[in-house]
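In what follows, structures are represented as structure tokens.
Read-outs throughout are calculated quantities, based only on the coordinates presented, and are distinct from any laboratory measurement. As the structure is a computational prediction, the values presented were derived from the model and not from experiment.
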Structure P
Amino acid sequence: MNYLAHAYLSFQQPSILAGNMISDFVKGKKQFDFSAGIQKGIQLHRAIDNFTDTHPATQRLKIFFRPHYRLYAGAFTDVVYDYFLANDKNEFASPEALKIFSSATYTMLAEYLPALPGNFQKMFVYMKAQDWLYNYKKEWLIEKSFLGLERRAVYLKESGIAFIVFSEHIAEMQTCYNEFFPELKHFATHQLQGLLNA
């Protein structure tokens, strides 16, 4: 899952949110440099990623990207899931609800920012200024995110093919999301409860 989903699946727990959002910036034993709450957020992030990567719906969605992007298919799939979540009226009843959630997330993260990895701090400036969490509902940000992935990938050339694939198969991808996300939310809820009770 991408940033919106990890924020949403932190269930408004500030330290969990901080850990959930920085997990990709924290390698190996570095996780133990953080507070217990942030460590649990990192653990939740990794459990969510494992559940996502192994889910049958995710495997089907990756097929659309795999011919062009091979091992990077999962990264494009994560962005797609955020687009559908941002537009999911079962989770965000209106654009205003998503906007409120996004603003609250930035506020919570800002309180933890000095303790978070430098690379995340730099990225957070752009995330907040460009309101990524809200704008995942818009196709232009999805296209921009895809181009960013292509640019950062070692062997890929920025081509825009990913957005074409997304546009051509959006209905099938929506079906994958509809099957997948309720199960992920249920899993994350129970996973977090276990971490908080540990």
Structure Q
Amino acid sequence: MSIDRPTIFIVIGPAGSGKSSVSTALAEEYAAAYLDKDEVCGRLTEALLEIAGTDPASRDDNPVYQGQVMDLEYQTLMAVAGTNLRLGRSVVLDGPFGRYLPEPAFLEQNAADHAWPEADWVVVRVAVDGEAIRSRVAARGLSRDRWKLANWDEFWSQASAVDCRWTGAEVIHVDNARHGFDRAEVIAQIERQLSDPR
């Protein structure tokens, strides 16, 4: 990373992996803007789904969300990220990004579409085993997780099979499997990989 330009951290991983905990730790450590997709877009998304006559809490099995609304969420997130980057502020994006991970040019295209300035791009992939994630998703009790829990094998086979193929970004990995979130250990994992000259 360069001290002369901002960094955009994109924290990815399936529901329940601990993306929000990792993201907020990064935002605190690097004094970065924290943009959670669900917080930025959640209320508008629910309103759009309700206007369309569908369940506002439904995501994975909702064709309106999958076909129309989800792309708008991510475009909004990337546009707000661009505004912060142009102000010289580093940014942490918190979202699964699952549909877009196989697209090599995804970040480059968004950088062009949303006028991102020169910045370091760091993808932080949060990894946890499937059973731990299932327990966390069940414990948080969110209505948007109903389909995931009712169709766990299908959800997990899709969520765990996607590799990040984005070009132009450094990809680092965080093991968040331990019981209880250890902020210092997670930041140490990230900093070790960022300082690795490979």
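Starting from the value 32: which structure in P, Q was relative contact order in percent (Cα under 8 Å, 6 or more apart) calculated from?
Working: P: 28; Q: 32.
Attributed to the structure labelled Q.
Which structure, out of P, Q, was Kirkwood radius over Cα pairs in Å, for residues 66-113 alone derived from, given a value of 12.7? Kindly include the intermediate steps, with their values, before the conclusion.
Details: P: 12.7; Q: 11.6.
Working through the options, I get structure P.
As an exercise: helix-only ellipticity at 222 nm (-39500 (n - 2.57) for each DSSP H run of 4 or more, over all residues; to 500), calculated from one structure in P, Q, equals -13500. Which structure is it?
Values: P: -23500; Q: -13500.
Source structure for this number: Q.
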